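Chemist: Pasting the structures in now, so scroll down.
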Structure P
Amino acid sequence: MIPPMAPLLDDIRAGLKTCGQSRYAIAKATGLSEAHLCQFVKGTKGLSVDAVELLADHLGLEITVRRKRRRKGK
């Protein structure tokens with residue numbers, strides 16, 4: 001089963017890889033460690049909700065939370 005945050009984290013990883021900024025610059029701008037960013041991009045470490053918000057804001061991404069649609073009959 002795919003974790004529910006996987007698409008969001010994949011979007012953030014892609015944004016980090018394509019934003020044109022170094023990990024050092026992103027780390028300085030967000031307050032996250034460069035090592036943590038490196039491990040996240042490699043997929044060996046996750047992110048806290050706060051870190052997700054910081055990176056999404058830095059990358060110009062908007063996070064939207066909505067209710068899950070229920071299928072009829074369930």
Structure Q
Amino acid sequence: MGTIGMGNHFAEFLSVKAVFMEEEFKKLNLTSEDVFLLIHSGSRSYGESIYEKEMQKGIHPLEEESTEFKEYMSAH
């Protein structure tokens with residue numbers, strides 16, 4: 001749709017192109033015909049602080065199923 005505010009704030013419509021976790025998708029009662037509105041309104045500094053903490057640990061790249069990855073995603 002366009003920018004809202006300043007910086008990296010945006011709004012956009014999304015549609016489902018692929019489902020990777022079918023069971024979770026069904027739990028949310030979603031269909032591939034649904035349209036979603038995603039609005040991002042900032043928090044750049046917060047995300048950066050999480051990233052910096054992770055970089056200091058020196059475990060890179062993070063394996064998707066690892067404890068470190070799950071902790072990183074949970075922090076976000």
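Chemist: Compare mean count of other Cβ atoms within 10 Å over residues 25-32 across structures P, Q and report the one with the greatest value.
Modeler: By mean count of other Cβ atoms within 10 Å over residues 25-32, the leading structure of P, Q is P.
Chemist: So helix-only ellipticity at 222 nm (-39500 (n - 2.57) for each DSSP H run of 4 or more, over all residues; to 500), computed for just one structure, reads -11000; which one of P, Q is that? Could you put the intermediate results ahead of the total?
Modeler: Details: P: -16500; Q: -11000.
Label of the originating structure: Q.
Chemist: Matching task: 3, 14, 27, 25, 12, 7, 5, 4, 2, 1, 0 is the computed value of P(r) over Cα pairs in 5 Å bins from 0, in percent. Pick the structure from P, Q.
Modeler: Going label by label, the one that fits is P.
Chemist: When distance in nm of label points 7 Å out along Cα→Cβ at positions 17 and 49 is computed for each of P, Q, which one produces 3.4?
Modeler: Q
None of the figures in this text is laboratory data; all of them are computed from the coordinates on show. Note that the structure is a prediction, hence the values are computed from the model and not measured. Cβ atoms are built from the backbone, for glycine too; each structure is taken alone.
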